[in-house]
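Asker: Right after this note come the structures.
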Structure P
Amino acid sequence: MATRQSVEAFLQRCEDSIRNAQEQMNIARQQEHYNTTEYTDAQMQLEEVTNELAKLSQSCNGQQREQLHRMRLQLQQLQNDMTLDENIIQEFK
């Protein structure tokens, strides 16, 4: 069983990853291009926490699992947004 502390720490890590990815998206949108390294790193960070989330949710209680599910939805939406933005930016080049 995952402890409350470990789930809270993981959720904070997810939120940090989301903030970083949103910052990279905002930079890319403002400049109509993106810094490939930082943008890709942010995408990889989202993918890593999404994968870890799936593993962690297996050892959680129902309430924790619900919290992780909501976080997973946020992570996946942001991953989709980044992929779409990346494709749009590529078209402008």
Structure Q
Amino acid sequence: MGTVTGFKDLQKTLRDAQRALKALDGTIGTLEFDPTDPSSVKDAISTMERMVAEKTLPYRGNAVVENIAGQMKERYRTGILERAKGLK
């Protein structure tokens, strides 16, 4: 008969992911930028990435949280770039 290990680690990973999702729920921050100014757009993307990173900092190393944070950053980045593209 084999022994299953790592269940406590999985529980902690999932618990931390749940906490991170709660931290990311709602308003993460507010961005103001000039969509016609490439440098302002770049700064807005950097600011957004920093805001998401700050919210998930306590869970650094948690693969689930890092995956979710990466997806959020990409989605927000795309939204910022689409807004800038639409106003050029």
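Asker: Out of P, Q, which structure matches 39 when relative contact order in percent (Cα under 8 Å, 6 or more apart) is calculated?
Answerer: On the way: P: 39; Q: 35.
The read-out comes from structure P.
Asker: Still on this structure: One of P, Q was used to calculate helix-only ellipticity at 222 nm (-39500 (n - 2.57) for each DSSP H run of 4 or more, over all residues; to 500), giving -24000; which? The partial results should precede the final answer.
Answerer: Numbers: P: -31000; Q: -24000.
Of the structures listed, the value fits Q.
Asker: P, Q: which one has mean count of other Cβ atoms within 10 Å over residues 9-16, as calculated, at 15.1? Walk me through the numbers before you get to the answer.
Answerer: Numbers: P: 15.1; Q: 12.1.
Only one of P, Q returns 15.1 for mean count of other Cβ atoms within 10 Å over residues 9-16, namely P.
Asker: Taking Cα extents along the principal axes in Å from the coordinates of each of P, Q, which one would give 49, 17, 16? Walk me through the intermediate numbers first.
Answerer: Details: P: 49, 17, 16; Q: 65, 21, 18.
Only structure P yields this read-out.
Where a number appears in this text, it was derived from the coordinates with a stated rule and is not lab data. The structure presented is a predicted model; accordingly, all values stated were derived computationally and were not measured. Cβ atoms are built from the backbone, for glycine too; each structure is taken alone.
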